[in-house]
Structure 1
Amino acid sequence: MEITRVVHGRVLVGVLLLAARTAVAGPTPAQKCEQGKNKEAGKYAYCRQKVEAKFAITADGTLRTAGLDNCAAKYALKWPLLESKAVAAGGACPSVGDQTDIQQAIDLHTTDIATALASAVQTDGDVEDVIIARSLRTSRNTGASITAGCDASITGFNATLEDIFEMYSVKLSNQGIVKDDGWHKTGDLHVCLGPTAAGPAVLNFWTDGTLTGVSFHAIGTCTEQFRDFPEVGLRMFNCYQDLTNLSGGYIGGTLTTNTISSLQLFGEESNPPGYTQASIATVRLWKPRQ
């Protein structure tokens with residue numbers, strides 16, 4: 001019996017010493033780095049959402065930009081320190097050189113969250129909601145590069161141009177003047193364009209996508225009104241579409257645009273400079289009367 005107690009006691013002491021050594025050893029440099037990066041990623045995401053939350057109240061775009069830049073600066077300072085600290089401790093982070101990739105992933109998700117929260121469809125009207133938005137062209141396909149999404153079986157015509165647009169809400173002054181034409185991203189549109197029997201000045205115009213949380217299909221035409229006016233390199237179009245297959249309980253709607261195309265097809269800076277491209281769109285969405 002006494003021998004058994006001694007053996008059990010030695011085993012218990014051994015277990016306790018092993019646990020003590022494990023506790024003293026603590027996490028490895030790699031584990032500490034991984035832990036630290038998770039914390040910094042969370043802090044960066046939280047910082048950005050705090051900025052978006054403030055923007056939801058103030059609508060101050062300059063303050064929002066400054067706030068997001070401040071979040072990015074803090075993140076950029078802390079991330080490399082975690083990697084160098086792991087090396088100094090005789091180890092290495094499980095993942096290195098990932099600062100930009102992680103930041104871009106966080107930027108994308110936090111922006112998507114802010115957009116979703118800001119883009120919930122407002123149902124202020126009993127039978128109609130009106131949306132004003134600005135479009136930015138981000139890509140264009142022509143010829144063999146045009147995807148199956150513009151197939152004639154879908155659009156009803158042979159497309160010669162395929163564009164992708166991001167849509168943004170606009171902020172107006174009390175006099176109705178546009179003060180901010182890139183306030184919040186409110187949607188993404190896929191557009192197909194092709195010739196009509198009316199001639200090169202009139203284009204078939206197909207759209208599918210989402211705007212303010214409402215998905216839809218649309219068909220209509222774009223008509224060129226001016227070329228090289230008010231300056232050389234500019235083309236002006238008026239476009240109209242009927243909206244179908246709408247989500248959100250809408251039974252129909254229309255989209256009209258005042259569109260400008262410049263020598264610089266993509267982004268917000270026109271060439272010649274100073275013009276709002278690509279379009280200012282007005283959308284009417286109709287609901288059944290209750």
Structure 2
Amino acid sequence: MKGVTNLLSLNFTVIFIRKSLNIILYLLIQVKKELIDKQIQLKNILEPLDKAVISYSGGLDSSFLLAFSHEILGENTVAVTINSPLTPLREFDDAKDFTSSRKIKHKIINIQMNELDTIIKNEMDRCYHCKKLIFEKILDYANQQKISYILDGSNYDDLKDFRPGMKALRELRIKSPMIEAGLKKEDIRILSKQMGLKSWNKPSMACLASRFPYNTTITTEALDKIEKSESYIQSLGIGQVRIRYYEEHAKIEVLKEDFNLIIKNSKKIVEFMKKHGFNTITLDLKGYRTGSLNEDL
């Protein structure tokens with residue numbers, strides 16, 4: 001009798017596992033189908049364009065959009081990168097390497113610090129003024145080249161955060177095809193990996209102005225301190241890092257799985273950052289998250 005009970009229990013377990021696997025398989029198929037649908041939608045958005053300028057930062061999102069657009073439009077795709085004091089140098093270098101390796105036409109527009117007066121005040125609408133300045137420059141270039149369409153690399157997840165820059169995009173009629181297609185950050189990582197793009201697992205980046213709390217004036221000296229400190233921490237094997245700037249106090253944000261690496265290298269990090277003007281260095285125990293400085297708005 002005991003053997004029969006065990007057999008029935010085993011059969012029930014096998015049936016349960018099979019049903020569970022079928023459910024998991026069904027969900028995986030649905031997720032894959034949804035991603036394929038989004039990819040087709042993006043292709044349908046891009047195909048009717050004769051020529052397009054892609055606002056290209058060198059980050060994950062714009063790298064995918066540029067590569068995908070280049071596959072659809074070929075030589076009618078032009079990358080435009082803005083180089084300003086707010087541009088992380090490593091991103092700028094990545095942008096040049098990416099376009100060079102893929103033989104994509106690449107225009108670099110330089111913006112000087114004295115053009116950023118409204119932005120360095122760092123009021124709550126800073127992102128609006130920054131985006132407006134950037135895309136007005138890109139619009140001027142596109143008009144000179146007689147190109148009607150300018151594409152931005154925003155993704156669907158960006159709609160969840162406080163993004164005053166979106167207003168500037170609407171005012172200037174900039175297209176955000178990945179938002180139109182419903183592509184989220186994780187979708188873009190998966191599709192980038194499928195395309196063989198090295199950027200598929202690239203940490204999220206943002207302009208260096210995002211390291212400052214609102215109403216803290218942005219200076220060249222502070223930007224330099226932040227960028228050097230982030231680059232140093234990345235050199236220790238930590239990909240995703242933000243230095244939030246509070247004058248002489250720096251708050252480090254990294255992914256929680258990298259906390260041990262920060263603690264292990266804490267002495268070296270403190271020595272490096274003190275040498276570059278920070279007196280107090282702390283680790284944010286909430287870990288890295290997008291738009292952390294917007295949490296109290």
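Here helix-only ellipticity at 222 nm (-39500 (n - 2.57) for each DSSP H run of 4 or more, over all residues; to 500) was derived from just one of the structures 1, 2, and that gives -12500; the source is 1. Matching task: 2.4 is the computed value of distance in nm of label points 7 Å out along Cα→Cβ at positions 62 and 270. Pick the structure from 1, 2. Attributed to the structure labelled 1.
As an exercise: log10 I(q)/I(0) by the Debye sum over Cα atoms at q = 0.07, 0.10 Å⁻¹, calculated from one structure in 1, 2, equals -0.34, -0.62. Which structure is it? Among 1, 2, the structure yielding -0.34, -0.62 for log10 I(q)/I(0) by the Debye sum over Cα atoms at q = 0.07, 0.10 Å⁻¹ is 2. Taking distance in nm of label points 7 Å out along Cα→Cβ at positions 38 and 246 as the criterion, the top-ranked structure out of 1, 2 is 1, with the highest value.
Once FRET efficiency 1/(1 + (r/R0)^6) of positions 70 and 230 (r between Cβ atoms, R0 = 25 Å, to 0.05) is computed for every structure in 1, 2, the highest value turns out to be that of 2.
Kindly point out which one of 1, 2 the value 13.6, 44 was derived from, the read-out being Rg and Dmax of the Cα atoms in Å, for residues 134-173 alone. Considering all the candidates, the number was obtained from 1. Supply the structure label, taken from 1, 2, corresponding to distance in nm of label points 7 Å out along Cα→Cβ at positions 94 and 190 with the calculated value 3.6. Answer by label: 1.
Given a value of 3.6 for distance in nm of label points 7 Å out along Cα→Cβ at positions 110 and 150, calculated from one of 1, 2, which structure does it belong to? Derived from the structure labelled 1.
Just so you know, all these numbers are worked out from the coordinates, no wet-lab data involved. All figures in this text were calculated on a predicted structure; none of them were measured in a lab. Cβ atoms are built from the backbone, for glycine too; each structure is taken alone.
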